[in-house]
Structure P
Amino acid sequence: MDPNGDGPDPEAVVRERIVETHGPLLDAVGACADAVADRWTGPTATGEGGAGAAGAAATADRDAVVPEMREVLTAAGALEQLPTLLATGAEALSTRLPASPVAAPPYLVVAATGPVVRATLPDAGRLVVSLRVFEVDRSGEMPRYRRLDRGVGETLTVELR
């Protein structure tokens, strides 16, 4: 139910549709995040690294996360596919996108936590889909970036703002 108790939660509806429709894309994003974490070596890296040790590898170098993730997503062909999540979300909400989103801002950004796609939908507000593959630990002197040890389907968040 939505917060008002009036029917299904629209964010949950969109999330479910994305997971059902885009499983291979979500898996590809996870594989890309593993590839990025595998590259973390040197004085700013900790943990064992490697896809088998997801969650163990970490780095304090933001440039080893954001630009690297964009590069790996592009090489895998996943970056260009990410805006399709917005069309799926709009369809799940029985609305449409006012324009065709592209794999660039303002529709798509690669943040420190992973890719984020967003668009304003007529009569539905702003749809934001975040694919969290990294966490940022700010408890120390410098932020530490770690690969999350859960699948993208589990960490996918959908917001209507």
Structure Q
Amino acid sequence: MSQYNLNEASFDLHPGMKDRTVNQFILNDDGPSDFSFVISRAEDFAESTVEAFAVRLATELRKALPKFELLRTADLLVDGSAAVELHYTWRNGDSEMHQRQIAVFVHAAPAQSKALLLTGTSHGPIKDEWNTAFETMVGSIRLHAPSPDAFLGEGSTRPTQEF
């Protein structure tokens, strides 16, 4: 058993259980929010670099999301750990959705990595106010178990943009 910590509590987690926790932050309770910020997790992946993980993630999103279009990618740092941002659009019925998603590796247990996925979502283009809010929230993140050694692929240079 390993100890699992929440803001509200701690408990012993059975070793066979996987963390699929999602933290969702929205602006209003009624109807769609102009912007949401979601933190989700991924485990049990084969990629050893965040860059390779992001390539696979983009491939999966392209298959899963209608009219997916990758607008840009960026290598960056989140609290000193290598990260990759994907900025993309897709269709949800009649709405064009815009998302900025940052993948950053953290240590989950000895010799095991976990990816945190930090996602900002907007119906339509993300307004400057929400881009700033997203960047401020990501910039305030302090990783409890950073994974700076899970950097980018061979030949990549250390990113200059840091949150």
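Derivation of every value follows stated rules applied to the coordinates shown; laboratory data play no part. Quantities reported herein were computed from a predicted structural model and do not represent experimental measurements. Cβ atoms are built from the backbone, for glycine too; each structure is taken alone.
Taking helix-only ellipticity at 222 nm (-39500 (n - 2.57) for each DSSP H run of 4 or more, over all residues; to 500) from the coordinates of each of P, Q, which one would give -5500? Computing helix-only ellipticity at 222 nm (-39500 (n - 2.57) for each DSSP H run of 4 or more, over all residues; to 500) on every structure in P, Q gives -5500 only for Q. The value 0.97 for Rg/Rh (Cα atoms, Kirkwood Rh) was derived from one model only; which of P, Q is it? Structure Q accounts for this read-out. With mean count of other Cβ atoms within 10 Å over residues 10-17 computed over the structures P, Q, the top value is the one for P, the highest of the group. If you line up P, Q by FRET efficiency 1/(1 + (r/R0)^6) of positions 26 and 122 (r between Cβ atoms, R0 = 30 Å, to 0.05), the top spot, with the largest value, goes to Q. When mean count of other Cβ atoms within 10 Å over residues 58-65 is calculated for each of P, Q, the greatest value falls to P.
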